[in-house]
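These are the structures in question, set out in turn.
Derivation of every value follows stated rules applied to the coordinates shown; laboratory data play no part. Given the structure is predicted, the values throughout are model-derived calculations rather than measurements. Cβ atoms are built from the backbone, for glycine too; each structure is taken alone.
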Structure I
Amino acid sequence: MPKILVDADACPVKDEIYKVAWRHEVPVAVVSNQRIRIPDHPLIERVTVSDAFDAADDWIAEASGPATIVITADILLADRALKAGATVIAPTGKPFTTASIGGAIATRAIMADLRAGIGNTGGPAPFSKADRSRFLSALDDALVRLKRAR
């Protein structure tokens, strides 16, 4: 049975994840360093980890596998989850794949170097309705693919 793992501390699409999970009857683990409100529903599980650096990422990476969908904007976590065989989707709906993760990691490193050298580079674009729509479609498609594969 597929399961959705959510890197929840800064996830803007938690409500959308719950709706899709309920429709597909798929369990969700909402993983964070602090207590986050979640719906009172048997498919939704709250996982509160320690406030240690990368504790949530470590928990998600260890729980990842071929039957999981990981929702995260964290490129390094996406890489770890992909190596475990998981399907990984950013909150914008962009899928992370084994073919794209290397470029994403390289871009992340370049941006970190730029920020260190010239300061603020502006950050990502604001989250939009189009991002939300792309995410809903990507999550639904991923769940359908996983269910068919089982």
Structure II
Amino acid sequence: MTPRYWLMKSEPDVFSIDDLARRGTAGWDGVRNYQARNFMRAMKIGDQAFFYHSNARPPGVAGLMQVCREAYSDPTQFDPRDDHHEPRATRENPVWSQVDVRFVRKFSRLLPLDELRGVPALSELALFRRSRLSIQPVAPAQWAAVLVLAGLTPE
């Protein structure tokens, strides 16, 4: 069964939750890890995701977004001037994918990684085991636990 919930990381100096809020929707491009790409390819419209600020002080969950377009070819792989260019990729046989996400809400406060680590219900969160993976599934109980930390009522 495809997870319904995800955690997606971005460095806030590259693309932050505030950037997504200003744009409303955005393509989640530049992912260059096969497992993360495969997770994106499994996403469905309506799936929800935590927007996680990585490589920040402190890193943490900043808010919520929702998948609004399923996986399609990441155009940055075809642009030789782009940092994410992939010379092996062709339009007929692309290597990398992206999804589109829409802004849902920014949390009233960032939920820092250290705080998340201290929550027993989150002990099995992939973030703690595969910390470098930029896209990760989140179990429904973990999703609910993070929402409670954010002061929100789980669905």
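Quick rundown of the values:
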{"read-out": "FRET efficiency 1/(1 + (r/R0)^6) of positions 18 and 106 (r between Cβ atoms, R0 = 35 Å, to 0.05) from the coordinates reads 1.00; which among I, II", "value": "II"}
{"read-out": "Origin of the derived value -14500 (helix-only ellipticity at 222 nm (-39500 (n - 2.57) for each DSSP H run of 4 or more, over all residues; to 500); candidates I, II)", "value": "I"}
{"read-out": "Which of I, II yields 3.1 [distance in nm of label points 7 Å out along Cα→Cβ at positions 42 and 74, calculated]", "value": "I"}
{"read-out": "Relative contact order in percent (Cα under 8 Å, 6 or more apart) derived as 22 - corresponding label from I, II", "value": "I"}
